[in-house]
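In what follows, structures are represented as C-alpha cells.
Each reported figure results from applying straightforward, stated rules to the coordinates on display, with no laboratory input. Bear in mind the structure is a predicted one, so any value in this text is a computation, not a measurement. Cβ atoms are built from the backbone, for glycine too; each structure is taken alone.
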Structure 1
Amino acid sequence: MELTLGTKIIGNFGGYEPLWEGEVVEMTFNANLANKEVKVRWDNGSTTWVVGNEVDANKGIGYFTEDGFYG
C-alpha cells in the first residue's frame, strides 16, 4: 500500500457510525523517520493525522485506503 497525496481514505468507526470519506492532503515523518504520518481531510472539512502503518492494518474498525476497504 502506497500512501501519496490524494489517496482516498475511508474511516470505519463501527456499525452505528456512517463511513467517513476523505483524502490525504499532507504527509510528514515522525522523529525517527520510521513511519510516515498522513493528514486526512474528511468530506465534512475536519482533519485527522494518522500514522501510515495504521492504514489498512486490520479489518473492521479503523482507517483504510479506498482499495483496501472495497477491494
Structure 2
Amino acid sequence: MKVSERFALNEWLTDYPNDKTYDEVCDLLRDEDESVTVWQWFEQIPVEDIIWSIDSTREHFENVTKEIIR
C-alpha cells in the first residue's frame, strides 16, 4: 500500500485489516464488513460518501507530496 493510501485510510477509519490493499479495504467498507471501522464522527455519513472522501484525501496527499500517482 502506498503512503498516500495508508494516510487516507487512517484519516477516515479507526481500524482495517493491514494485510489488505487500499482497494480491498474500500471494498470491505462498501460491503459493511466488521473488520473496517469508521471514525465515530463519520458513522452517520453514507458509505459511498466516505469512500469518495477517502479517495479525495489520497489524491490530495499525492498532489501535495508529489507522490507518483498510479
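Work out which structure the value 39 belongs to, where relative contact order in percent (Cα under 8 Å, 6 or more apart) was derived from one of 1, 2. The partial results should precede the final answer.
Details: 1: 30; 2: 39.
This value belongs to structure 2.
Computing helix-only ellipticity at 222 nm (-39500 (n - 2.57) for each DSSP H run of 4 or more, over all residues; to 500) gives -17000 for which of 1, 2?
2
From 1, 2, which structure was distance in nm of label points 7 Å out along Cα→Cβ at positions 10 and 50 = 1.9 calculated on?
2
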